[in-house]
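Coordinate-derived values only; no laboratory data. Remember, predicted model here, so these are calculated numbers, not experimental data. Cβ atoms are built from the backbone, for glycine too; each structure is taken alone.
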Structure 1
């Protein structure tokens, strides 16, 4: 039997699985589906038609907007927003007009998304985050981004529209990727690395613009030597 706090609001057309818990001041819109044993923390929001798998946890203030699909056992930490409108504009007659983002967000099983992280919905196809992914706090995942299984992303990182991250990658704090750039499977990116192009599998990237670690270290050493030369 589901457990709904008396101060929560659940639309009669929503579906709650066995043992689902809905905390105080939660809102669950029509046609949303909450899997068995999932727990919605206080003030969380589940939009119309959203699908939440079994055993998921939405912490306080987490927001799942329409078009979002969560696999089983996902954790969405406080204040995270999934399914927000992507940052896409076109200039027409001197005005910035918004490009409609009409798709959603798909998240695989056993994924953890950190506090205040934002994942934008896709334009025509979903933004996709794989299974067993770990995303830190205050990360921006733009529209149409794809993130492979088991990838780990540290806090305050940002990924522009249609960028792609492979599986089993390790990305440090405050890394960034330009639109349509990509890194292959098992790639490592040092903290504050900025990738502007396509990098193959097993890359080890450092610096801005990102380059292979060994090359970047040589460049840094050369700069250090130059600074010691007499003017």
Structure 2
């Protein structure tokens, strides 16, 4: 039986690329999504990968959602925490709603999701957890105290959970992408890309979602069992941690 992989925020952008890469690698893949039912339906139609809707910031919804996935596909062996949002603003103008929306969706969701699968992984003595953090969790970013805090928190969570489960055949790692050519980034005006973003990336271009997906596929493979608690930086040299 193929291993079961669950990807949150899996129907668009980096998440969609990860789902496709894992399916190609032989996994039985499930994609979670939160709101865009039209995009999710199109994704499933194009890839054959089932999509399951729930809010990853809600613990009870995660419990029910994972149960639905496992009823359909089997126990989750691989979890990719990819779901995330931005609500940017300078701290002196940031609202509590902006702060908590990002912390709940980006950071609390990682606990919500890992908590649902970790006991089963421990029972089976195998698991792979990868969380998509960000370059801005490593270096910080003006106007993103909420996002930077959440993404830095994901890295700390990863290191702690890796230590807890290393003897159980479970690896826990983080990937920190830089600027990736997703729908959101490509919506940035070309002049801003050309003058403010690309000059700061030594390789001189945006990354592609598929490049992050290949990082995930590497880390979740059986052969990557000696890599845990690691932060894999994939940003074209923009920030060298």
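Taking Cα Rg over 2.2 N^0.38 Å as the criterion, the largest value within structures 1, 2 is that of 1.
Computing distance in nm of label points 7 Å out along Cα→Cβ at positions 25 and 161 gives 1.7 for which of 1, 2? Computing distance in nm of label points 7 Å out along Cα→Cβ at positions 25 and 161 on every structure in 1, 2 gives 1.7 only for 2. Each of 1, 2 could give mean count of other Cβ atoms within 10 Å over residues 49-56, but the derived value 22.2 comes from 1.
Figure out for me which of the structures 1, 2 the number -13000 belongs to, where helix-only ellipticity at 222 nm (-39500 (n - 2.57) for each DSSP H run of 4 or more, over all residues; to 500) was derived from the coordinates.
Attributed to the structure labelled 2.
Which structure, out of 1, 2, was mean count of other Cβ atoms within 10 Å over residues 9-16 derived from, given a value of 25.2? Of the structures listed, the value fits 2.
With relative contact order in percent (Cα under 8 Å, 6 or more apart) as the yardstick, tell me which of 1, 2 scores highest.
2
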